[in-house]
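The data blocks that follow each hold one structure.
No value in this document is a laboratory result; all are computed from the given coordinates. As the structure is a computational prediction, the values presented were derived from the model and not from experiment.
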Structure 1
Amino acid sequence: MQARGIVLAVIFGALWGYIAAIVLGVSITMVFAVPAALTGWAAAAAGIVGALAWLLLDNAGRSGPYDTRRLVIAMIAYAIVLLLLTFFAPLGFALGERPVGGVLVLLVMSIVTVLAVAACFDDAPWRELRRYKFETVVLRGLKGFGFVFFTVIVAFPFYAMLMTSFKKQADLLANPLDYSINITQGFNELFSSYIELFQDFNFGRLIVISTVVSVVTVIVTLAASIPGAYAIARLRFPGRIGFSRSILMIYMVPAIVLVIPLYAVFSQLGLRDTLLGLMIVYPATTIPVALYMLQGYFRGLPAELEEAGMMDGCTRIGVIWRITMPLSVPALASVALYVFMIAWNEFLFAFMFLDNPDIFTLSRGVVSLNSSEVPRQHLMAGAVIVTIPILVIFLWFERFLVSGLTAGSVKG
């Protein structure tokens, strides 16, 4: 049993030590424009020593995983080993050149590595690590690694995009990889790229157009999917089961395959290069998933409530409006948010159907900035403008999205 704990401590110590070195090295380079070459193998070796020190200091399970004495000794062991392996240059340069920054980074790395190992074991006694506890520790480690890995993948590109949007053309030409900014400059200087986008590229109109198209898509999708999902969940008619199971088959066909025939048809009908064409295509792609999400939720609602409403004189439409929809607010909110995000970010159909700059959606307008005549900071500012509103909406309605997606998965 003890061997399992030691093996896991070695693996997690090396893993978290290496991750801390890479993430901190990239963060320091991007944020402070200081080349930081944190040695991954040295940090991994120091992580192993720190993890084993933390593990072996457990006096027969009588000290808690976050015991201050254990953590401090393990962090000191980690720092000493890292300094020795890097010849007192953990950042790629002598510690004496930047003593404050070097000590601070060394402290952060030791804290992150040792606390990550402690969090993986937590309440699992490493001396008696039986199968259940062993699997729990492994899953904790994998969960933490996945969280850090995907957070870094999302955060670093977004940070680079955001910082580039605040740059001047001369700064980008001097050092394209410098993502630090001077916050002492005035507001107009700092947000000059955004101001020019709204003044010279009419991004205000693009935002209004995208908002209108997305809201119309949400309204049309809900208007079609609510009665459709209710019919599948409550009514009995021939082909109901087959239709229910085949709703999502449209997603088996790639959008690039559909766009060519739709382009030809819309050109003949005069719907190409019009917002009406997008308002027809977008609901057609979002209604199937809305039907699929809502029917599961409607099945989980008590049918007795609807039957009582019909006995009191409500029609079927009245039951949907007065009983089913008020009880389905989480599901409706999650579907509306999901559809809005699809319509807001959609690019392929907007790129193929729209040629007139006066009716470009936001995603189509950002692509028009990708040219040699437009500075790169304007392109990054446009990408930020596209991302921020949908990010704020998503974070605001996240509770509805989670509850709406999981509701109806079990019957109560």
Structure 2
Amino acid sequence: MDAIPSRKFRPPLGPATRFIDPANFPEPTQSVVRRAIARADKALADEFKGITAEGNAAPQGLFPIFTTGISVQPIIDAALAFAALLTDEERKAVSFAVDSPQWRAWHNMHPFILRHGLLLDALGDRQREAALNILRASLSASGFASARDVMKLNEHAGEVTGYGDEFGEWYYWISLFGEPSSRESSNAPSNKPSSEPSNQPWGWQIDGHHLIINCFILGDQLVMTPDFRGSEPVLARSGKYAGTRVFGDEEAAGLALMSALTTDQQKVAIIGTSIPRDVIATAQVDNTDLPYAGICYDALTGAQRELMRKLIGVYVDRIRPGHAGVRMAEVLKHLSQTFFGWIGACDESSPFYYRIYSPVILIEFDHLPGIIWDNAEPTRDHIHTVVRTPNGNDYGRDLLRQHYEQHDHSHPHTPHRRGLV
């Protein structure tokens, strides 16, 4: 890891847990927050289509509805146990329709922008632990540990800056979309309304600084994108969580793949000269047009291909066992259309950016300039990562579209009626 800047350079950007009118901020904070809000308003006004390669959506059929055979009951049980601990007012605040636009209203900045749901910091210990159990049931052990470590490092950011109003371990919001049913059932299409309980589409979201995870469930299928994780710093050198570190595997696996390429292959893989100031598929870019670029999987040797599959696995394995395998199988079907792109130097200390991109997955890793630390250029002490599902299935939207097409939503008693929660 390169040298760490030694002093903080910016004034507070605003509280994390309550909205402050941007007009009350001094410059340049006022302009930063105004631009973020304006960008979000514009993006959320557009109808969702998903990330595409130059605006051309891939043929339908990329994301079929099917039965995985892997139970999601532990996630359902965790969500129901959490809801049972809430007051009526809290349950109302945490609940949204399964097709609510609030899915897309997340934001990585730490000031209060677009937040919704229940703030973990405002919950009691039992309620907070029950909320974490939803994440624990949905993620792998390593995926859950990664999420918690991001939260702990957000606490550490408050320690090193002294801005406890901006950074904290529990400054995250949880939301439930739709209503989890308590009975496993088939995804088979049906035109017959039924009063019996069935597996309705539903999901959950956690949203806050450097941690946004969206989880959509239909039957026993699971979609866990967008998944945005980051940290500054990436290592706590002191304080309550001293020794906590994140994204070491993501950093090392990307560098290993680029290092394994020949000089000529690296020239193909390089897709730019300036490291982006953020991942491209960050908040409110659900409809971005992103062309394929870099070196294709088919142009790699056997050993290099294994390194690419290993790199993809670092991110896919954040998902709970079983469903991670389903997701990986989906990705492997499209390896011949999978590209690896790189920006930056390829050595043991320099910052860099990389991405993996195919019709069914987009992974980005980025070293950023400082927000806490006094550095205008990227270092390895500020990292953002994101995983997306291109071509319309972020937030499980393509599965939800198909579900609506397959079920009669006009009957007043159907459990699949659009918007029922």
Structure 3
Amino acid sequence: MYDLIIIRYGEIGLKGDNINDFISQLVSNIKRATGDLGDFEISTIYGRIFLYAESNKIEKIVDRLINVPGIISLSPAQRFRIGKKVADFNEQDFEKLKSKVVQLFKAEVRNYPTTFKVETTRADKSFPMESPELNRELGAEILREIEGPDSPLSVDVHQPEHLFEVEIRRGKIYLFIRREAGPGGLPVKSSGKALLLLSGGIDSPVAGWLGLKRGLSLSAVYFNSPPYTSERAKEKVIDLAKVLSRYGGEIKLQIPYFTEIQQEILKKSPRRYTVTIMRRMMIRIGNRLAAMNNELALVTGESLGQVASQTLEGLRSSDEVAEFPVLRPLITMDKNDIISLAKRVGTYEISIRPHEDCCTIFVPDNPATQPKLDTIHFGEEDLEIEKLIDRAIEKMEVITINEGAE
């Protein structure tokens, strides 16, 4: 039934003189997400992107595009051609249009009784019929053609179960009855590059997804501590990175060897400050990797007051060693809201697998919730910080992940 997808963007439309740069990036991301399915024709007008494809590929493309940041919604649609000009629309064309509308409605709507409404957008004002007239005529045709006992179909202009939409633009009529939601936000790569500190927990992948939605291009770092953390824990993080790559394309997952650093901290630092100092070492490694990758920020899953290291004092201690801005998309979010978002993104079921990360294993019974900077500095005095970071990166594993076109 369908021969194109109508793609809508939201915030991009507010970008003024820079709008074309954002649209170009979104089109590029659409091509990336669908590249293995074919080389599709794509055209743009203000507020809309049209992707033309064979009918048997439309649903596969929709499944990909609902994960592309920058897209606010999309609709599989059918074109109706009426000669050279919309103004030439005549009675014969109208009969054909009514037939197409009924065919599409029958193909999409299977469960009765139900309600519907026809809504027309007449962007091309040369079309000879007014929108309310077209709505009435097409709605009446659908009612006439849908037969069944007990009046299975009725019109509801306020809260219809099915909204049949007609868009008249640039000499063509587009018909559709579905709107699939996209992530919204900005296109990936339109806001620069950043490094995500990715653990196996619930929070950090959600923070990564929110970063992608704001137009960031991400690589990720996971701090591995064998034998204290298992191979399963690493597999969990790889699976989380795969989910994120469906939204943002290829992700370079960097896995430095963190065991020696943790052992040194446990031997040489105050027990209550081990998590704080470990977190500072993670930020320092993040600094090094971000510089290597030409990235301009670090992204973390921290939420204010959620755990001992995420008090204001704890966050201040991390920021003291940060050489790049630390972006914390979840900083004011409630845990239940984060969980809801993780379920929506598709990371929650992976995150709750029972495999602990390195921070969880080394948490002391009574961690410092208001760490003092002078005590932290004292606790780091005996650590050979730069040498430890060098060795962690020398032993680093790098995995390239791209599930965006599977």
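One table, with the values for the structure above:
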item	result
Answer label among 1, 2, 3 for the case where helix-only ellipticity at 222 nm (-39500 (n - 2.57) for each DSSP H run of 4 or more, over all residues; to 500), calculated from the coordinates, equals -12500	3
Per volume of the Cα convex hull per residue in Å³, the highest-valued of structures 1, 2, 3	1
